[in-house]
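Listed after this line are the structures, all set down as structure tokens.
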Structure P
Amino acid sequence: MSEHDPHEGPLVLVVCTGNIARSPFAAVLLAHEAARRLAPGRVRSAGVHGLHGHGAVVEMVDAARSRGLDLVPHRGARVTVDDLRASGIVIAMEEAQRDAMVRLAPDARERVFTLKELARLTAGMGPVDVPDEPHARIEAIARAAHEARPLVRRPHTPEDVEDPYGGTAEEYDACVAEIETLVAAVAEPLFGSARDE
């Protein structure tokens, strides 16, 4: 087990291609969920081919703003091996990105999922003895989800969140809605119950 700063929550790393649309939006939603739950974590995002220093696209900035969240400060970054090794769990938007992360850091293989895959596995796996400590909680969920991979039926189609970059307003809306639904599905397994529930 890696050394953790006890004053920081575990790192959840969200990955897409350029780190200017899907992953920053998913990360800001996950960070919001973490902040309102019992076992908060730190959430960052990066890209396989991250557009270093670029802001999030206006469509995602607007979608975040409409939910009371701020993506204006976001700046794109490229994922590194150190990012992957420091993360309690890595959540990619596409299977190709997940596989690229595993090639970059093979020792992180059991902690790398697509967002759709993680939602499917956490819904389908059995009860998990989840520790109260946030780092241990994230590690336990990642381990249980990995162990569920051969047991939970997977779809015949790729478990990808389609990239809306350069697309229509309708494509952005569909992407935003899908990410929001998937984040809602994984928030409680990752971070526990909401404090106001």
Structure Q
Amino acid sequence: MKKIIFFLLLYSLNLCAQNIDINILKNINLNRNKNLDNSFRLITNSATPLSVGIPIVMFTDCLIAKDSVTKHNAIYICASVVFSMTIASIVKYSVNRPRPFVKYSFIEKETKGGGPSFPSGHSSDAFSLATSLSIAFPRWYVIIPSYLWAGAVGYSRMDLGVHYPSDVLAGAMIGAGSAFLCYKCQKWLMTKKRK
């Protein structure tokens, strides 16, 4: 009897969460300022190039300048992004949630969005980069723009109709969590190397 009540409660919570998810997305997507669609496409399309490009530029710079601190930061940021991408892809194809525009015909798809929906890979990339940059360079002029950009990437995925809010939230958590975990691993390895 307890198992039946538990599963009924879980099912009810799932329905309620799904309704909240689609209602928020519907409000964002259908009430958007369509004049900003091109700007949001630019923001959404910046996630992968910046997440890959910034570590490459940093690594190239440290090879030219022979700067070991920048080299460690570049490796850390690159590892964070790669780890985040890997985790997001594994979860995405394990959960296999359909995109909102596939399930709900009223959602207006305004950019590319293929494959499963949960979690948002763009949000994962953006928050991994923002968090790792903020940890590597803990200055307000790095932290604030990084998170504003990452937040804009996440919002753009909903505005353009390709992700639910829960997809974006999960992607942000995976990205930030990956960056933090890679930071802890790097710190542990450095401590172990010194000993």
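A short reminder: the numbers here are calculations on the coordinates, not readings from a lab. These numbers come from a predicted model, not from an experiment. Cβ atoms are built from the backbone, for glycine too; each structure is taken alone.
When Kirkwood radius over Cα pairs in Å is calculated for each of the structures P, Q, the largest result comes from Q. For which of the structures P, Q does the calculation of helix-only ellipticity at 222 nm (-39500 (n - 2.57) for each DSSP H run of 4 or more, over all residues; to 500) return -13500? Clearly, the read-out refers to P. Here distance in nm of label points 7 Å out along Cα→Cβ at positions 49 and 129 was derived from just one of the structures P, Q, and that gives 1.0; the source is Q.
Each of structures P, Q was scored by distance in nm of label points 7 Å out along Cα→Cβ at positions 97 and 161; the highest score is held by Q. 24.8 is what came out when mean count of other Cβ atoms within 10 Å over residues 25-32 was calculated for one structure; which of P, Q is it? Answer for the origin of the read-out: P. Which structure, out of P, Q, was distance in nm of label points 7 Å out along Cα→Cβ at positions 65 and 81 derived from, given a value of 1.8? Traced to structure Q. Once Kirkwood radius over Cα pairs in Å, for residues 113-176 alone is evaluated on every structure in P, Q, the highest one turns out to be P.
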